[in-house]
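Derivation of every value follows stated rules applied to the coordinates shown; laboratory data play no part. The structure presented is a predicted model; accordingly, all values stated were derived computationally and were not measured. Cβ atoms are built from the backbone, for glycine too; each structure is taken alone.
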Structure I
Amino acid sequence: MMTILDALGSAEYKQHVSLLATLIKLSEVDGVIAPEEWEIIEKIAFKYGLNDPEGLKFLKKNAEKYRLSTPYTLDERIDQYYQLLKLAYADGQTDEKELELIKRSIISLGFPTDKADDIFNKGLELVKNGAEYELFYEEIKNIVLNKE
């Protein structure tokens with residue numbers, strides 16, 4: 001089992017930790033991390049093999065020290081963008097601060113700046129309407145690769 005603190009040496013895990021920190025910051029935008037939001041953060045941490053509760057608590061306390069790092073592949077970028085949007089809607093509501101953070105994160109994730117608005121609007125629409133990940137992935141990938 002790899003802890004969050006052990007994982008800080010690997011570039012891939014640094015990306016995952018930075019995503020978790022961004023998710024924590026997104027959750028805290030409205031002042032409180034809702035239980036539904038924390039549950040999603042824990043699931044994502046587990047998905048990435050970062051299943052150390054103490055490490056997550058540490059990350060929660062120090063989330064501001066981490067910046068979102070650009071994933072290497074388009075698949076990872078789309079996945080992380082999806083995670084951000086799903087978290088924003090986890091408590092059944094979003095606010096302008098959450099949406100603004102997500103919008104800024106699109107560039108940090110490495111999506112093309114000239115397509116950021118289209119990616120943001122399409123992603124928001126898909127998640128609001130309950131689209132499954134596969135559809136979300138294809139739609140965002142089509143925007144990025146300029147397919148109609």
Structure II
Amino acid sequence: MELNADGSLPRPKVGMGVLVMRDNRVLLGQRLGAHGAGYYAAPGGHVEFGESLAEAARREVWEECQLRIEDVRLLSVGTYLWDDDKHYVDVDVICQAPEGEPVNTEPGNCAGWAWYALDQLPAPLFVVTENMIQSYLSGQSVPALDVVCRQASTAP
């Protein structure tokens with residue numbers, strides 16, 4: 001495990017969030033297990049060694065949902081903390097999934113996938129997903145680069 005320059009806590013991990021769109025609807029699933037249990041979130045995970053951001057997005061969506069995506073574009077970048085030991089720099093993208101229906105390939109991590117209209121989103125939303133949707137709707141990168149977002153490990 002690589003530590004910060006002063007020998008303190010491990011360095012942040014690189015997260016990948018993928019806002020998958022179809023007909024002005026967004027794909028969300030309720031998280032189970034890992035940080036954010038109970039929150040609704042977009043597909044995502046970690047950027048793997050040697051992967052481009054688009055490759056990471058395609059892989060994560062395929063692994064979690066068995067959907068092929070296209071038109072992958074940068075949406076936002078943010079810094080996130082969970083508890084005192086999980087720190088992520090998240091790179092978030094937006095894409096289209098023009099065909100197929102999502103398959104829940106990781107039932108231990110997700111209660112199931114569904115398409116939601118942007119004016120009828122489930123609650124509570126995972127902070128990263130909430131910021132991704134705000135970025136999409138506003139055309140601005142959310143959160144600001146000087147903000148560190150925090151969220152409880154499990155939904156209320």
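Overview of results
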quantity: When mean count of other Cβ atoms within 10 Å over residues 45-52 is computed for each of I, II, the largest belongs to; calculated: I
quantity: Entry that produces -5000 once helix-only ellipticity at 222 nm (-39500 (n - 2.57) for each DSSP H run of 4 or more, over all residues; to 500) is calculated, selected from I, II; calculated: II
quantity: Among I, II, structure where mean count of other Cβ atoms within 10 Å over residues 117-124 as derived comes to 17.1; calculated: I
quantity: Structure with the greatest value (metric distance in nm of label points 7 Å out along Cα→Cβ at positions 13 and 101, set I, II); calculated: II
quantity: Which of I, II leads on relative contact order in percent (Cα under 8 Å, 6 or more apart), largest value; calculated: II
